[in-house]
Structure P
Amino acid sequence: MKYLIVDDEPLAIKRLVKMLENIGITNILTANNGQEAIKIIEIHHPHVVFLDIEMPLLTGIQAAPKINEISPETKIIFCTAYDNFAINAFDLSVSDYLLKPVSKERLSQAIDKVSDQSKTPNFTFKHGNDLITLPIDEVYCFNSEDKYTTMYCQLGEIIIDDSLISLETKFHNQLLRINRNALINTSELYGIHRVKSQAFAKLKSTDYQPQISRRNLAKIKELLKKY
């Protein structure tokens, strides 16, 4: 799971990063204000956001509804020195509310709570006369051509009825559109293959390399820098 820490105090970020690393969490992103956090969330859709409240540009209270809108499956944990925002916080459907300085015990409780809420979603599809369910993590990418969608997954290449739009909407935490006809599972991405002026996504579990449009190339490069 990806975790994002949003705080305008570098020392607070450093302390929370160390606490998370001490309990085995290493896939951590950071932001210094709410506006920067929104940009990161639009790209990465982290599973959990530790969100400070009193910040310049965009406060945690202002950022929370925007996060819920662009990434509704992301769990928000407010992390602040002030307890007078608690009622407003839970009105915004946050998962937990931590008071600084955060203790190890209280942090572990919050992690356990959001972990129970963040189960890997499954994808159910028709294949001939069969109805099959796969964890979305076992799907590498989708490609649409001539009104058909091909899924590349652990079972091989399978033609499905689902449109890319419906898949992108349902699994926006896991899938990323790299051109108008292709979605990739972001956990599969590990590089870019260049052929003259064209770019293709290198995926861990398949030799198939869907093309990256020029419009999306910068976004893919930025995503790789975060890994």
Structure Q
Amino acid sequence: MEKIKEVLKELGIEKREIEIYLTLIGEQDLTALQIAKKTKIDRTTTYDILEKLINKGMASSFIKNKTKHFRVLTPNNLLSYFKDKYYSLESIVPSLNDLSKKSKEFVSCELFQGKEGIKTVIKEFLETKANYKAIGIRKEYEEFLKFFTDQTILKINISRMKETAIVEKGSKFTETKNGTYRFINKKFLPPISTLIYKNIVVFFIWKEPYFAIRIENKDFAKLQDEYFNLLWKSAKK
């Protein structure tokens, strides 16, 4: 159940919307009062949330015995609902890219905070399917993101992305199929993890509140690549 809730949350559905959706998916014919009792959400708020779900197209209402009842999209219809949204977004991507190309900004610096923020950075990186370099692969990463780490490694392997990484000597981590590694004493590594790909550099800080800083700039990425190469030469196989 927790995995279901997590996936629905990633799709942009709010916590109490999820509670009401999951309640209705099992019965598909409840009044607002019944829903409120089952979810332990007050009746007024329940009505507001149901209205939001109806406006999103995820729920509907009907009159039965002179009383308003509610139902939600079946799982298959919910999948079709999000597929339609995906296709709508896909259709405007070329136009969005045109707008992006017209931008005069040559340097982009973004801050992503918390688990969801870091997952966003990693997902966007995986979409590029680019070879990459990493400094300071840490166990904290795998422990913090848990099963998401396995999904990341799997996608890297499927995409045949080449990983070249400098790792702290004695550190335990999951290797990729196309990974090349060298090891270096902890005192020579910064207390963060660095990811370098294309013209992008991402710094990961593995302490609360956990965040990632993503910088996109050709010259800065080149500088970080040169720093990586210096460390690589001094690292051991």
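Read-outs: derived from the displayed coordinates by stated rules, not from any lab. As the structure is a prediction and not an experimental result, all values here were calculated from the model.
Laid out as a table, the results:
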{"item": "Parent structure of the calculated result 2, 9, 15, 16, 14, 12, 10, 9, 7, 4, 2, 0, 0, given that P(r) over Cα pairs in 5 Å bins from 0, in percent, for residues 10-129 alone is the read-out and P, Q the choices", "result": "Q"}
{"item": "Origin of the value 1.00, where Rg/Rh (Cα atoms, Kirkwood Rh), for residues 82-209 alone was derived from one of P, Q", "result": "Q"}
{"item": "For helix-only ellipticity at 222 nm (-39500 (n - 2.57) for each DSSP H run of 4 or more, over all residues; to 500) computed as -10000, the structure of P, Q it came from", "result": "P"}
{"item": "Rg and Dmax of the Cα atoms in Å derived as 19.2, 58 - corresponding label from P, Q", "result": "P"}
{"item": "Identity of the structure behind 12 (criterion: relative contact order in percent (Cα under 8 Å, 6 or more apart), calculated), options P, Q", "result": "P"}
